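Every number in this text was worked out from the coordinates using simple rules, so none of it is lab data. All values derive from a computational prediction rather than experimental measurement. Cβ atoms are built from the backbone, for glycine too; each structure is taken alone.
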Structure P
């Protein structure tokens, strides 16, 4: 059984550049209209750290509209997930430019006390936006997918009643940040975990529902659409060290292609889904939650999103939420 979960990271650029209107509010508003037309929903992963700092520094006049849009999500059946880029919390805003604290770039490498402080602060700001002191997000996605080392972050999330992570993309590798999701390739469509997100644990307190990936040769990643979006988002030149790390990441015969509904063409999306359907026909009894990812800052091709939703309807594939999937897994 296949169920799709559409997720979108609700954020500006990782270095603080870009406007809320162009990179978050307007594309999200158009996406809402498309999903409502199809009588379904997506899961916005709200990057609350940047929004809190933008509000505190009155750095963007659209912050109140963004908060209102988040409340609209919550009041109209869109499940909200927690997304965090912790380098924002010690940020400074000087003459219109953000200076972020990259020493905290990977939340997982911080001390247990600091991790807990950041998770608690992010949930409190989420509650501030919604005006609901009892709100707790069910799911989490780490900034830049950095959910390794896992032990301390999973403990902090569990302590705050977050049940699901969706940071892993099977086959992922980042030498610069010591991230390696290659061991997860052998895992199923979801699994419980405890101290290492790569290792399924029968009694794990959290569930990993990874971003769906397919291992492909590098040339298959170099589409015109994807390269155009990468150029658009590469606002900072990379250092030589960063370029070397990136070369090490890609110097292998196969790369993980994420099911990204913003960066992929309709043909790529349907081709990948056709293979998922074939796998399901061979094993119809197993439950297959399929997480698709997007970013509001990449959301420019709305026709492809609309067409892909129609394709899923034609294939009788249900679009779901993490809450629905969580209940199904536990039952």
Structure Q
């Protein structure tokens, strides 16, 4: 997504890099030191990487993935994000699964690096055998997670959203009441923009062409999950980066993207991936049955079709889900 509002002098801007992408923040500065605040935001994101990045071999999640069978205690933030991911797995009946790291790596979208051709069926079956959210469990009292041995946790579909929430939290704790924060295209807004109105952003989509779909945000977040950025092509077939944990194969690309608006960016991030994994029909039904604010973009021949839930239409218009400060 891209922001549509330029910041006047009263608003300050910060930027940096994290999680293999960039971050930015635009905020009404109540006399704060921007560079000190930038360091605090960066430190919060660095802490998430140290706990949840499978690209860092020394991170907590990488160590957990290499661990022998047993119970392991997690840091509070790590436990919180993993617990939410497992809740989404249960709600989607396994269409979403935070234990597909072996499959992600096998298909060339993880730390081992890209591939140029699909892996053999035997390798897919072996990776499937090392996956499955039902193979683990949590102990809430001790923030414990069960590693059955060989299970590869992967929180890339939800940790970035948590990072956006943490950015907003850092600013709010410093006394900022009005801001828009962004990490790799996912956004969260607090309060109002420089014009005294809800922040306006464009929905990220390959199918809108020169048109745009503006969405107004106030005390809420937006995230998009899609097939159009990371993929490889083999023999005229495109293999997207989102892997179906039930089949071990990349998801079909008829559902191009799903965008979700939610007060928590962690939830918007995870839900967008879960609905994408459920597919155009089951995903839309699940969103409607659960009152989710979601937009679905599907590919139909050489064209694109857009469909959304009523809560998304409401938020994209008046956006009155939460009062602005």
**Request:** Rank structures P, Q by distance in nm of label points 7 Å out along Cα→Cβ at positions 62 and 150 and report only the one at the top, that is, the highest.
**Result:** P
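Check the numbers for distance in nm of label points 7 Å out along Cα→Cβ at positions 22 and 198 across P, Q and tell me which is largest.
On the way: P: 3.9; Q: 2.7.
Greatest value across P, Q: structure P.
semi-axes √(5λ) of the Cα gyration tensor in Å, for residues 126-309 alone was computed and gave 26, 22, 20; which structure, P, Q, did it come from?
Working through the options, I get structure P.
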**Message:** When mean projected area of the Cα convex hull in nm², for residues 70-181 alone is compared over structures P, Q, which one is greatest?
**Reply:** Q
**Asked** For Kirkwood radius over Cα pairs in Å, for residues 174-213 alone, which of P, Q scores largest?
**Response** Q
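Between structures P, Q, where is relative contact order in percent (Cα under 8 Å, 6 or more apart) highest?
Checked P, Q; max of relative contact order in percent (Cα under 8 Å, 6 or more apart) sits with P.
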**Message:** When distance in nm of label points 7 Å out along Cα→Cβ at positions 134 and 262 is computed for each of P, Q, which one produces 3.3?
**Reply:** P
**Item:** Answer label among P, Q for the case where mean count of other Cβ atoms within 10 Å over residues 110-117, calculated from the coordinates, equals 11.8
**Value:** Q
